[in-house]
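Peer 1: These are the structures in question, set out in turn.
Bear in mind that the values in this text are calculations on the coordinates, not laboratory data. All of these numbers come straight from a predicted model, not from anything done at the bench. Cβ atoms are built from the backbone, for glycine too; each structure is taken alone.
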Structure I
Amino acid sequence: MPHKKSKQRSKKERSKKRKSTSKDIGSIALYFTYVRDKMKFYHWSTKSFARHSTSDKFVSSLSDKMDRFIEVMQGSEGKRILLTSKSKYSFTNETDESIVKVLKKFRDWLSNDLPNYIKISNTDLFNIRDDILADVNNTLYLFEFV
């Protein structure tokens, strides 16, 4: 899902009655989980206490917000999550520089790709997405101090 280069649909296109499929919800959940777990592995391996603490706060916050996002999406779409294949994601040790790239890519996905799966009338989902974006930007800011 995050590897696709898709253009954000216009507000008019998103306002149409397209519902996300169970597979879409599964793909979204999988990417949230991938980013959270990648950050947790980084949290365990960093030698900087400041980054260790910051990454732990991010993981905790993302866990709560991704759970809320997926549950609200399932409620608004009337669909349950469906995982249809094995994960295409792999894990490697992240450096201070590479984890910043992971976060920036996640921020781009949240801003440009995720809205394609949310109807414009689902402001609750956009609000949760915005809270996650704020956490990403805050984490990137705090990582600049180390």
Structure II
Amino acid sequence: MTQQKPNREQRRRMRARQGPSIQVGAEVEAIFVKSSACRTIHVDGAFGGLTTSSGLNVHASLYSEYPTSPESIVYEITSIEGAQGSLREKGRKGESLAITREIEADLIMSVETARSLGHWLLGKVEEAEKRQDNSEPSQTGSTGEQE
């Protein structure tokens, strides 16, 4: 019985098991695929610390922040015109001056990944600050030169 040649997927799996032959100057392609759970979130802040659950890792909880909503609002009907009417707010139940910090994502990463992410974020901050500086109106008038 003759053996069939492995198909493309089988060859890929064999290479993955063997590991790539890495050489200086070799090129590596990174392919980006969005998971079905991927979503865009607004981040107002983060908190966290270190975890030792499986080695030393950095834990960050990213949150969005907004005023806490009241439990309910009571309205008084002030007029009725056909199928529509006007309302006036009379009061709120359960209203407070508290803010809500809704945790949008928990990140757990190695120290090396946290350092790399920190450097990347700081680089993006510097880039944004340069763009802001370049787009601000001139301080000296019509010459376009900045002091």
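Peer 1: If log10 I(q)/I(0) by the Debye sum over Cα atoms at q = 0.16, 0.20 Å⁻¹ is calculated from each of I, II, which structure is the one that comes out at -1.16, -1.31? Let's see the in-between values first.
Peer 2: Values: I: -0.86, -1.26; II: -1.16, -1.31.
Here the read-out was taken from II.
Peer 1: Here's something else I'd like to know. I, II: which one has distance in nm of label points 7 Å out along Cα→Cβ at positions 29 and 109, as calculated, at 2.6? All intermediate terms of the calculation are to be shown ahead of the outcome.
Peer 2: On the way: I: 1.6; II: 2.6.
For distance in nm of label points 7 Å out along Cα→Cβ at positions 29 and 109, the value 2.6 is produced by structure II.
Peer 1: Next question, about the same structure. Given a value of -8500 for helix-only ellipticity at 222 nm (-39500 (n - 2.57) for each DSSP H run of 4 or more, over all residues; to 500), point me to the structure among I, II it was derived from. Could you put the intermediate results ahead of the total?
Peer 2: Numbers: I: -21000; II: -8500.
Here the read-out was taken from II.
Peer 1: With distance in nm of label points 7 Å out along Cα→Cβ at positions 45 and 117 derived from the coordinates and found to be 1.8, which of I, II does the value describe? Mind dumping the intermediate values first?
Peer 2: Values: I: 2.6; II: 1.8.
The correct label is II.
Peer 1: On relative contact order in percent (Cα under 8 Å, 6 or more apart), which of the structures labelled I, II is highest? Don't skip to the end; give the middle numbers.
Peer 2: Numbers: I: 41; II: 17.
Going through I, II one by one, relative contact order in percent (Cα under 8 Å, 6 or more apart) peaks for structure I.
Peer 1: When distance in nm of label points 7 Å out along Cα→Cβ at positions 61 and 101 is calculated for each of the structures I, II, which structure yields the highest value? The partial results should precede the final answer.
Peer 2: Details: I: 2.4; II: 0.8.
Comparing I, II by distance in nm of label points 7 Å out along Cα→Cβ at positions 61 and 101, the maximum is at I.
Peer 1: For mean count of other Cβ atoms within 10 Å over residues 53-60, which structure out of I, II has the highest calculated value?
Peer 2: Values: I: 18.1; II: 12.8.
Max of mean count of other Cβ atoms within 10 Å over residues 53-60: I.
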